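Peer 1: Alright, structures below, take your time with them.
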Structure 1
Amino acid sequence: KKVKGRDSNRSVRSEIFWTGVERAVNFFEPLANLLRRMDSDVPAMGFIYGAFLDAKKEIAARFDNEKASIQEVLHIIDKRWDNKLKGPLHRAGYFLNPYYYYENKLEIELDGTFKDGLVACMEKMVRDGKKEDIMTAECQAYQNEEGSFGRDSAKRQRRNKNFDPAE
């Protein structure tokens, strides 16, 4: 037992051990924060996609954007993300969340998959052409910041991560 204790003590006191711990924390803390966000009382659907992108950016920043240092882990994260959460519903939620949409408008609109996700969700949930047309017009107003989407109160709420549209 004394030998194991000495070995453990030596490991915990080594620089290599603490460098590894710091590295692990830098990878997993942003992901833990993402999970905490998803488990909060604030509706999460519109934030999942964006919060995931934010977590990846934070991980990259913690490693000074050195791709060689993070590529393997980000590949694993992306693989899980692609298999589980990169569907039309999450893309639609990202598109319809003003917190992310207006800040990243050009990128989102050029990508096209976000609006495709929205259209796919609309087609699946609403099987009435007239209602789809109304929703499409509202979507256009949202994109162009027209009507209620252009009001000062709406613009102020865009950067509020805790905004609850259900209230």
Structure 2
Amino acid sequence: MPRQIDDAILRTAQPGDEAGILSCIHGLAEYEREPDAVENTVEMLTETLFGEAPAAFAHVVERDGAIVGIALWFLTYSTWTGRHGIWLEDLFVDESQRGRSYGRALIGSLAQVCLERGYSRLEWTVLDWNELAIGFYRSIGATPMDEWTTQRLTGDALERFARSAG
């Protein structure tokens, strides 16, 4: 899977990449105006990505020994198609590295995984104010799912509902 892009390499994440991945997660949180929202740690990433039963996966772009871009993803399942898909949780390229096609290469690598493994879709969300990203996604053929809205239970609401559900 390793692929050369200019003077960088796109590859699957490996143990030892956790600090660089976490740095990108913090960069994304800053960009998305939620700098204090990240609770993740290097140890949590180690378990999630490389533990006994990995729950998520990552592709990284490494340049000059540093992780400068990530695509963090996990599997979904479509009851309609009967096949897995990929949910792209985070796509991020360090601001100083943008314009080098790293984001396109990262999301392209996930599209290739879908084809190679027979997955039926690649999905993600994007903030409605992120017009640059939305334009990029349209340029690669992604279509909005305007009739769907994301729902989330978290924190106190999650706890209250879980307790009330018995």
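Peer 1: One of 1, 2 was used to calculate distance in nm of label points 7 Å out along Cα→Cβ at positions 13 and 37, giving 1.8; which? Intermediate values should be presented prior to the final figure.
Peer 2: Numbers: 1: 4.2; 2: 1.8.
Structure of origin is 2.
Peer 1: Quick check: 16.7, 55 is what I get for Rg and Dmax of the Cα atoms in Å, calculated from one of 1, 2. Which structure matches?
Peer 2: On the way: 1: 21.3, 78; 2: 16.7, 55.
Of the structures listed, the value fits 2.
Peer 1: Further question on the same structure: If helix-only ellipticity at 222 nm (-39500 (n - 2.57) for each DSSP H run of 4 or more, over all residues; to 500) computes to -24000, which of 1, 2 did it come from? Don't jump to the answer; show the numbers that get you there.
Peer 2: Details: 1: -24000; 2: -10500.
Traced to structure 1.
Every number here is computed from the coordinates shown, using simple stated rules; none is lab data. Note that this is a predicted model, so its numbers are computed, not measured. Cβ atoms are built from the backbone, for glycine too; each structure is taken alone.
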